[in-house]
Structure P
């Protein structure tokens, strides 16, 4: 293999990471167009297009030893001819097959041609998930079919499974990636032999091969660990160098103590929690102190970050300056605006807010611009529209960003640069353990809200097999009959992404066919255009939709108090902390809310780790449990959104590597403040 690789590289010595994929032998214009649909344009893009999963082809097992609910390969002799029947709109073809230990039924949907191609007495290897029915019979559905020789070629191998798009086959991506790696020159490595040995890491070139085409589970883990370390290290080097270059700014205009804020706190229909009071004192101290505030306010869903944001805006307005609150979606901006207007009317607050989003157009937008420029508006709530070049602020004195991981450093700075030495408060509902938050957000002071308001009904949780889906849907329809709404979360957008995960496209169609016609259903996914996503979320927020079938795109940016049920399919594929974030979409109103985690039937038993979510609604406790339970071996499933801009890295699964990378970055920068890791592109954390 090494000799062949050297020959290929010699023949392709003009190829670099920036070379278009069309320059690789075997990739024509048609394949290149399909790859471009997944943003794969260059050789480097292919090398960095990591598999989303792997298939391991184990030795065939006998019928008597097969474990129902598990993926298995069986070498079987076909008994008799297949039979095809019509049922429920499907053409169902069944075969009987056996080995010396027992018999099993093979079932295929809409594949009647198999009756002509699979002959009685023929021997094949059938690979799929085995199920045992109540009568004790075993069955394989839609099993892949191999000749004994074909299966021998893949037996014992880990084959990559890539995210696909319509018309693009996994074999095409795999072949293209292999050719790209064969053509790429040897990767420079910023880690020398001593560094790699001390850190327990493999070489970078070997890691790229190992992540795509691992020879064993251990080789896969070693490859992943190295590439995860690289992601963390490049990010932290950039953060630490930026922090070094940004000296603490003196606060030229400290804000005076705001009596209106104290009065508002005393008149609220609830008491601030202990951690809210502590965080408010820290924010007040920053705004009135000698240094310009640069603070992260981290709090669980429903912990009361919004009231602290409003108090901060009130303190800013009382000092004669403008405060801006930037959020990721128009729906959330509108909801914040309505909440603030209600408080202004109820408590007679000296605030003049204005809403500025992409939907504010024409004369309304012109008036908003004028009110902001003249200072007639002292609170500005909006989306990315707040950082438009044409927008002028009269006296911007505070910038708050909600859901901080959805806004990059550069975007926050663009807004802050609309004023002079503007204090910055960034808020996040992602409950990252404090030790990791300090590493990831090293340029920010950290405040945490660790307790919940006492007026919230705790969400009732249930973890159950997908085989009980019908019962759960009936319960959901009962809630909808009471005038409530519901979410259903699927991990995939369409079937081409994965055959073993529920996807939004097919799920929505099946759901519409199985519920009463007056139940209004909408589908949402991250590939939609922003305007389309906003329209769908707004319709759900205003109760024009009863059930929203979505990917994790609803994790932030939507607040619907009337939604009381969230059903999460393939829950075992998510990290605990992301499941907790999704659960936070319900429980926002006065009615009892429910979260149901459905795990795949093939698992057989309830995953132990999902039990943590049944027992606790505390995001910080769950984050710590995530750290404890999700070890480095947990390399399959959906990467949760626990960190900024990483492809493979996950701050929970890879906490140890994160700490290693932070220590190593400190060591390198101590000896060389301008250190740049050769052969590794720094993550532009400012654009994350």
Structure Q
């Protein structure tokens, strides 16, 4: 077995432990691995099981991504732990562990395929099936001896850690603990089949280290169930006898922060769902009793899967209970990513449609206009060209040719197929309209299924394309005219779902455009122009376009305060682009849509050139507009120190303590027509409860060679070569 395959198996095995808590944190995984060996034989059985499963998965050529993530191994791990604790050590027990792990893996793959059709997780259902199968079969397997371990806990702890571990255990055990704390810790330990409080303490510490949100949810879920037991008058001592309280802990973490973005509504639903989990637990215990089968994690599985399916049947947009789309296996990261996605990348679901214009035009009628943009046709724009005095025409304006927009080229707003053209309608004299041929000369372009654009009131016989032609964004289509219901020359533009001229309009944004106010420029991304806005498409700058054209395979070398870093642009499993620095083991994920460059996230060494490169160039448009300012938001963990983030994480689902604001401004360009150097300033502001507490400025020089230099206080990053 080569080194790469061994690395996949080992990483996947460690992550299988943390995956039980929906995590891929390796430190947490190692803590859980250690806890599993509080019973040495159970720990060994679990380790053998997970190693066997991941080895078989790799040999059978299943997804290496899922193997490394721990998705295939955690159910087998649980089965192995259960078998190791239940039966006495023997060759027959080892054989059962191996075959049970294979069986559980087969069930895992099968259920993964089934649940994937409904976009649902399989959770620990493979463990339930595998473990129940072994429990039922063992009644006829006389060679398997039932273990009595767990009775003499101190003897087992002595074997693991000697007298020092015994002393720690007895010291903690002698502390007077409220029933809630005791049963909470016992329930945590029971997830790994460890029936002592010390195991629960270590797992709680690991959970707190991995995620403050997950830790708070575990307490909230358990407390809700605990109170509900007392409210109903149910026997609270069953926590201590069966240790099924982990159902409440896992349900709370799953619903509150893993499958749903953590916020006040996900916490509220944890409180609402936990009594239901209690009822399922009590009911399932009675149903399973005649078969002498433990409930294990059945209530958790049923309630979580039912609730997630229940959410998927909702209609419309959902801004309260938000399902996690990109799973980062950490509630804090899920929260920060979702907040960034909602603000920065909410438009990813839109096919990019640009303005069908060359140069600067003005909106003479916007959505819900005073004239024709009403009812089913309200989502549309009319465009004209104005002079410095705000007039549409020169001379007297008595003729169409007097109007600045008349006979100007209109272009394809996006790639597509010409599906309809009307031509041959004469231009109106100024002030008159053609109500018979309402739309005048028009063109309809199909971009995707159920996405079309229509341009109307075009000049007769000015078309440069014909029906059936494929056009690229920016290709000239025709000339602006004054045909149809048009009292003066203008361009009508609308987005629609059907291919017919005059179709109902869609509420749909323009991807990127520049709005000009006097001498100021504003970049609008996936927005809709308003009445009287002066707008234009982003005019790309070659220097900016080349410098930020960070395509896979591109290599960069930078010096940073006397050190040298070599980077390479790569793509990950999900085809996301990122810059990787091997020397610092750092990753900066990015996105470039051809008009704007964005950095999405950073992972790695925060004392590296790549980190400051990420901060300084977080959001850069690829067109130069002097003094234009861009504002954006960083996730707080990017620059706030870890100690402060501990406090922030506990309250983040309700109100963020810290905010990080990014601002970028174009400072200078040496030559508008043939630029050789562009200077940019970016600033990162840190706010605590709306008060500015820190500010860092970066000055960036961009040349034909790329990002030439980044300078800040005590930081100097300089391009060496590509």
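The numbers here are math on the coordinates, done by the rules we state, and not lab data. None of the values given here were measured: they were computed from a predicted structure. Cβ atoms are built from the backbone, for glycine too; each structure is taken alone.
In table form, for the structure just shown:
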quantity	calculated
Highest-scoring label, criterion being percent of Cα pairs over 32 Å apart, among P, Q	Q
For 3.0 (distance in nm of label points 7 Å out along Cα→Cβ at positions 303 and 319, calculated) the corresponding structure among P, Q	Q
Comparison of P, Q - label where distance in nm of label points 7 Å out along Cα→Cβ at positions 143 and 575 is highest	Q
For 11, 37, 32, 16, 4, 0 (P(r) over Cα pairs in 10 Å bins from 0, in percent, for residues 519-646 alone, calculated) the corresponding structure among P, Q	Q
Top of P, Q by distance in nm of label points 7 Å out along Cα→Cβ at positions 79 and 511, largest first	Q
If relative contact order in percent (Cα under 8 Å, 6 or more apart) is computed and equals 7, the structure in P, Q	Q
